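Just below sit the structures, each encoded as structure tokens.
Coordinate-derived values only; no laboratory data. All of these numbers come straight from a predicted model, not from anything done at the bench. Cβ atoms are built from the backbone, for glycine too; each structure is taken alone.
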Structure P
Amino acid sequence: MKVSRSNSLPIPVRRALHKLGQDLSAARRRRRIPTALIAERAQISRTTLAKLEKGDPGVSMGVYATILFVLGMTSRLAELVDPRNDPVGLTLEEERLPRRIRIRKCRIPKES
């Protein structure tokens, strides 16, 4: 018996993938691009596109990236985990900053 990948994913991940699929579907429909045309441009099957728009976790990241490219939204992918959009990481980095910085004195060797 085959175990579904979606059942092994945490619920927030499943919800995020589902929302991403819905958002990509809405973006496609707003641009009035039929499923056959976007699938052809992305070089995927209409079945794969349908899975992507449903948030199927089996669809590769490359397919998502290609669909974003076809929709003209590639920059959104590049910004996905940009450090400037990571408040937790920025806070942790700030906590590790030194409280003060000391200038080391340069020692000149004495002549004998």
Structure Q
Amino acid sequence: MSRLLFVCSGNLDRSPTAERLFQNWMGWWEAKSAGTMLSLARNPLTQELIDWADLVLVMEPMHAESIQAYFNCNPSKVRVLDIADIYVRDDPELVHELEMKVPPLLEAIVSKRS
């Protein structure tokens, strides 16, 4: 099973919603989530989580920049979803946006491995 890490700022709304949606997606992906605001995040981003993940999906470019600035992470395993911090957890619009943006990325990786 491949490992997927979703990252947002506070790990309160966007990344936990994505984690729930894509946990065990198609029997291929294990998912976790974390936040870059280390003092405020429900689950703060750590080097251990970065190392654990095969793919890191961040909500905004600033999250990718934070990862590159503060963690040892190959930039090729980070993808930006461009999902603004305007949603609450499990918001139907957030779910829709995640369902539109994440599966094509995951399917492309799965097809490369097959």
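Computing relative contact order in percent (Cα under 8 Å, 6 or more apart) gives 26 for which of P, Q?
Going label by label, the one that fits is Q.
Of the structures P, Q, report the one carrying the highest value of distance in nm of label points 7 Å out along Cα→Cβ at positions 87 and 103.
When distance in nm of label points 7 Å out along Cα→Cβ at positions 87 and 103 is computed for each of P, Q, structure P gives the biggest number.
State the single structure among P, Q that was used to calculate helix-only ellipticity at 222 nm (-39500 (n - 2.57) for each DSSP H run of 4 or more, over all residues; to 500), giving -16500.
Here the read-out was taken from P.
Looking at structures P, Q, which one was distance in nm of label points 7 Å out along Cα→Cβ at positions 15 and 55 calculated from, given that it came out as 0.9?
P
Can you rank P, Q by mean count of other Cβ atoms within 10 Å over residues 7-14 and just name the one with the largest value?
Comparing P, Q by mean count of other Cβ atoms within 10 Å over residues 7-14, the maximum is at Q.
Quick check on the output: 40, 34, 20 is Cα extents along the principal axes in Å, derived from one of P, Q. Which one produced it?
So the calculation was done on Q.
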